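Visitor: Input: structures, listed below.
Throughout, read-outs are computed from the coordinates displayed, never taken from laboratory work. Just so we're clear, the structure is a prediction, and the values are computed from it rather than from any experiment. Cβ atoms are built from the backbone, for glycine too; each structure is taken alone.
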Structure P
Amino acid sequence: MKQIPILNKYPLINREISWLYFNRRVLHEALDANVPLLMKLQFLAIFSSNLDEFYMIRVAGVKEQIAAGYRPDDIDEILPKELLTSINLLSQQLMDEQQNIFISLKNECKKKEIIFVDKIEGEILEYAEDIWLQEISPAISPVTIGQTNPFPFIYNKILTIFVELRKGNLTYYSIITLENLERIYKIRLNNKIFILFAEQIILKFIGRIYYGYSINSYHVIRITRNADLTIEEGAEDLMESIEQQLSKRKKGNIVRVETNSALSNNGVIFLQKKLNFNSKDILFIKGGILDLSFLNDLNIDRPSLIYKPLKQYIPADIHLNSSIFKKIKTKDIVLYRPYSNFTVITKLIEISAEDPYVIAIKITLYRTNTDSGIVKNLIKAAHNGKQVSVIIELKARFEEEKNVEWAKLLEDSGCIVTYGFMNLKLHAKNLLIIRKENKKIVKYCHISTGNYNEITSKIYTDVDYITAEDSVGIDISTLFNNLMKYSDFSNYKRISMAPTMIRNDIIKLIEEEIKNAKKGKAAKIIAKINSLTDKKIIFKLYEASKSGVKIELIVRGICRLIPGLTGISDNISVKSIIGRFLEHSRILYFHAGGKEKIFISTADWMERNMDGRVELLFEIFEIEAKEKLKKILEYNLKDNTKSWILQKDQYSKAESSASVTLFNCQEYLMEHPL
């Protein structure tokens, strides 16, 4: 792959380019010999979905900056126009690489009698024709553009066939959108599975559509639109504003045009006139198959070609009945998803909904799943006379519509529902259960790094912490009151909150390590986070490194910090783990002069988390819980099979040799849950 310069004048990696290299690491899971075949295809799908969202949000923002004539104040930032050129160039390289991998994996699939059909002929032709006649032809609406046929609106991410026609001396253009069609059709024949694409079938029989025309060319295209929601400042009703914006999302400005073959100059000019895009927005998919996200939904029953089932763990001393409250009072519980079963949390809510001593349940919801058992039990609790308070974040990206529906359902069921803040996203994950025991109020708290989502709890790594410690209960109770009455976040003893406190608290913790290092004492920081972009924290880490603090960073995604720079970051190492499970937990360790402070948090070290979100940072005091969290960090640092090492400004897969024992932290935790 051609290297693109990504260093700025200061030692920082550009945010967008760093993200693209993260997505490349995702893509390369499809090259790992230890990943089962159908899972390799799934990583190709994840790569596609990730890139779609990147263009819909991040590239859309860059294009808006260009349109506004924006010039960054900081000299370390790339000009938006130059950045867009680099993004498109690197994206084109990555999509080419994805197509090459797909071609290779198709050959592997063929050996397993899963055949992606390249050419419709022979015995498959009859089946394809039947699909054409019965399912596709009746459902499509070809539009040949003319005086009485205006150009149809093409929605975001919808595959479209663009056809150039001739009749006599005249040229015509026609559009076929594949809206509401199945993307793939599976034919089972002679113990084999043949996979056909909808666009492939249409192109096979396209001559039947355009009688009387000569077909000059046809192309499969796909447009990506700006999908970011803008909540107008001063809007009085957040839910109403969200609903209005959702209707606009599918019609945003075009940020990318993908095509499976080179368009003619006249075809490009025609489409630009109708769709309003720049020729530099066109990305050519050389392999010919656009949008590989469908590979996530193949639904092929071949157990030998997928990951072995995950056996989730419930600690033997936790019983999923009302005795769980006694257990929590006896000792704090720390669980690590997905190895520990999230059922412990869902059952806790279910038990609370029925328990006669529970008088109130309060919860924050950011992303939850369709058909959520948690939401159903909150509704049940309200019906049973509990006071149920739900703070639901309506602005959670691409969850807005679902969260609006949940909010209405919860309100209709008698729950108290608020929507967070107009100018902040509520990202803290908290559950508070108020129980009356022997005429006293006991507060049971759940603090998590992950969402209340029963689906993602099986594929994301996250920490769940459950406690009945009174000082924590007071803070979490105060937090819910502050969230619901829009008060400032202050006067907490056990928790720290963004946007007012977390960055300063982290910087103070780093400064403590700097002081100890300058005194010749041991000084060490370990941080497991998703992304690192916050300049104030990065420059403080550089300062710590120059002072002799050993810093080990486990950053799954974006990392703007550059390790290994002489005199700046010699003492900093950065690794990224990409594997079967999405590393989502945030765990922080500070040596603190031997006191060893351990924290869990919902906040990544990013400006958006520190300034634009309601986040939580929580220090763990319970000794056994601290040891478990230290083990998680130890296993992540020890991993040498799914790790990528950032060396200056480039990532490379962790090196292994015959003399080194291979260690996969995710596989180890599957067999040895904490």
Structure Q
Amino acid sequence: MTASSALHISLSDVASLARVQRAVVSMWRTRFRSKERPFPAPVTQTGGQELFDAHEVAAWLVETGHGNNPQAHDDLAAFAVLADGRREDPLAFQALTSLLTLLAMSGEPFPHWDSEDLLDLADEHDPDDELLYRELEAVQADLPVLARFASELADAAFNPAAAFELLMANRFRAGLRSHTDTALTDEAARLVAGIAVELASGLPETPLFADPSDGGSDLLLALAAALGDAADATLVTRSGGGDTARLVRRRLRVHGISGRTLTVDPSGEFGIDGAAVHLAHYPSPGRPGMTPVEILTAVDQTVLQMDDRQRGVVLAPAAVLADVLPKGESREARAGLIREGRVRAIVRLPEGLLRSKPRQALALWVLGPAHPDVPIADRWTVVADLTGEKLDPGTVQDLISDVAASLGSQEQVRAHSFRFARPVLTRVILPGSTALTAAAHAAPPVPAPRGAAAALRADQLLEGLSSGTPQDSLSRYSVEPTPDGGTRRRPRPLGSLVEEGLVKYVPGTRLAEGTAGAAGSVPIYGTPELLGTQPRGTRRMELLDFYAHVVDRRTEPGDVVFCTSPQAAAFVDTEGGAVVQYPARVLRVDKTKQSGLLPDLVAADINAQADTPGSWRRWPVRQIPADPGPEVSGFLLELDAQRAQARARLKQLDELTTLVLDGVAGGTVTVTATDAPMEGNT
């Protein structure tokens, strides 16, 4: 590397550069001290830490062959710091992030440019000084040195965006306490991003994603990664000319993410029209010292401007969002927010999600539409406490499913199989004298059914069970071995079957919130039905609503309804005419082609992939001989019909069992034997 920057490196960073343990570097210093090529001597000391000439160290590693990184010289800038004491200089940090952004925007390397040329290039790409011109002008005298180091850093990290993240995560935060104190772990950022994506999927139109906090960018960056390159999403950041706001815009720009700015008044007031998902973390880098009241006021500003087309997820200390607050302004402010009805879920998260404060617990709120049609006394909030849990992929997925369910109707919430959360009456948690998530650990009370109504319903169920015994129609079939042992066709990936037109892929339909109900002529099938948490046919919609709001994409008899997350699951819709709710989808076997594909076999092979990661297009599907005969088809149809009858009978038995247990426990019903002999009879 010619005309390289003067760089220093510590022993711990030497270990990272060489890809060895820290003790190995100490051993090199001792073992090779008297050799012909000793380990380089330290050149200075800062705060008790020895620093070495980074280029000498890299040369020593390459020439002696020590370590596990033969490209140590090329990677050097990613582990070293400038030698002129700029490690803790905020101006240098701002200038380096600006230079990396300029490098990404211009595509021009500038290791040997002078200050005037660099400022001209900055003016060309940032003529309104919204991103970086001011930061470069502030260090005009040192621009060539900083530009050379920025180029080296981008080369070492392979691109400007990765180099930018190195600065944010590892190198120059020692002098930027606001960023250090508020930095989230990747797990925390991914969790909030995953919830935001899930909330967006329930909206009828593509929303904006807005972060109204001052200087927050971790969540938006994680969101962009979760959405992927193909997503047509607009990210909205807070406007302003402060250092933190400009840093956010640079960070998004260096990653190639375009967005809009949001005007926020000094009071915190702002407004967004249309569909939107808000995501924010408080305290933010621009206001790291926010008090509980200030945090709650910032959340309130989001809630005040929300309508039913908007959702939100807010991350803040558990001490503010979930734990017991002292009596006074902060507790009253939190109770007022919850009373408004838009706080739909409260989740206390495990410790360790703040990089600089691993023992501080965070909590999140999920915001959504209130239910004005539900009496205040009957309104509910979903609560969860993940203290001690590890945020592994399974936990995150189940938590996202739980908080997404919190936005449903009362019937949908009752039908959801919660893993971590449970709904509680909002009026129970409003006083705030106990932790808001304490009810997540309590067993829910089971109300006793009313005696007369319970007895009447039990009689109806008993009559149905007594008269609904299925007839034996399977005895006319016999399963026999094939005479010659048969031939087995090799399973084929689903994707190739779709490409050949043997199977048609039909995406699911996004339904607006409140579309599903207990009444209506059009059944709705989705993830709840596939996973068995909701009986088939219990979620329905009116035909007029169907034609008014969604594309006519109903199922046909024999369609395979399936989902990929949280696990693979599938069933065959034998009747057709149903709406398949996204993220569930449909596979339709082309019956005009002799492909040997049976819908039941396709569904069985998908269900066999429940624990197999990867794309559904790679799932293997078996085929049978092109003409299996009418007996095979008839037998399978009869089996499907009897399975449906068995499911209906099992549902009746479950309801009757629950009815009797709750009634007996509550003292409202009893059971007598109708065939017992009467007194006086023999």
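Visitor: Thinking only about distance in nm of label points 7 Å out along Cα→Cβ at positions 340 and 476, which of P, Q has the largest value?
Guide: Q
Visitor: Right, here's the next one. Out of P, Q, which has the highest value for distance in nm of label points 7 Å out along Cα→Cβ at positions 292 and 324?
Guide: Evaluating distance in nm of label points 7 Å out along Cα→Cβ at positions 292 and 324 on every structure, the highest lands on P.
Visitor: P, Q: which one has log10 I(q)/I(0) by the Debye sum over Cα atoms at q = 0.07, 0.12 Å⁻¹, as calculated, at -0.65, -1.29?
Guide: This value belongs to structure Q.
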